[in-house]
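What follows is a set of structures for review.
Here, each number is a calculation from the coordinates, and none is a lab measurement. Because the structure is a prediction, the values reported are computed rather than measured. Cβ atoms are built from the backbone, for glycine too; each structure is taken alone.
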Structure I
Amino acid sequence: MSADTQVIVYTTDPCSFCARAKGLLSTRGIEYAEINLSKDPSGRMELVQRTGMMSFPQILVGGRLVGGFKELLAAEQDGRLDELLAEAA
């Protein structure tokens, strides 16, 4: 993951919402780093402590929690995703 990566997608396997979130980002041409926590229980606990969420995916833009797939989709549809990306750049 490079230092200029602004979008991080925390995933697990299997996860249809994770695939949908990554697909939405890819379709928009938004680069992201994926961190798969399928086999990392301590990583999962750290993420829960950081975000307060136990579900996947968890999407962060510029270090700010957007939420899961539904929240990402809503942010994309109402233009907030572009605003978050601009702030993070």
Structure II
Amino acid sequence: MSAKHKPGLVSRLNRVEGQVRGVTKMVQEDRYCIDVLTQIAAIKAALSKVESAILKDHLHHCIEGAIVSGDANAQREKAAELVTLLARVSH
């Protein structure tokens, strides 16, 4: 992962962590279901943005590095990892 992007990702994840704690408190306080579900949707959207940023970083550094290296084994390995990941997250 690029050191340049890491602080921003950590910051986003810390916000998500705070949101999750907030939802826990909402559940404990028997808050209105729609309000809880709205917050859960916001958490999912925030995590999706983090996921997208990490995937972009992976494409720009790890996969591009394998392509530029000319190492066919590294290229196949990175492609296989990506296919496995996409299969996992699409279900």
Structure III
Amino acid sequence: MKIKKGFVLEKVGESYLACATGKLAREFSGLVKLNETGAFIWGLFANGDITLEVAADKMIAEYDISREIALRDIEAFAVNLKKNGILE
């Protein structure tokens, strides 16, 4: 899983906002509002091609949650990003 090049993520107050820049902004003109956990997962996907399993391991280490919950949440997040054309 990898976020398409051209998206930027910025912290605004207590939230995080992601938007497309450059040519990618023609394909995706909206904003993605994320909480801290969403921004953490976004960062994993933005920093390189990562599997769901590796992302879950990193989420477990960061948030001390079960593997089942980590995989479920990351998969749901990834499905939403794919549906909106954000993942490569």
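If you work out Rg/Rh (Cα atoms, Kirkwood Rh) for I, II, III, which one comes out largest? If you can, show how the numbers build up before the last one.
Numbers: I: 0.94; II: 1.15; III: 0.97.
That would be structure II.
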Given structures I, II, III, which gives the highest value for distance in nm of label points 7 Å out along Cα→Cβ at positions 40 and 64?
-> II
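Which of the displayed structures (I, II, III) returns the greatest value of FRET efficiency 1/(1 + (r/R0)^6) of positions 24 and 72 (r between Cβ atoms, R0 = 30 Å, to 0.05) on calculation?
Working: I: 1.00; II: 0.05; III: 0.55.
Top value of FRET efficiency 1/(1 + (r/R0)^6) of positions 24 and 72 (r between Cβ atoms, R0 = 30 Å, to 0.05) goes to structure I.
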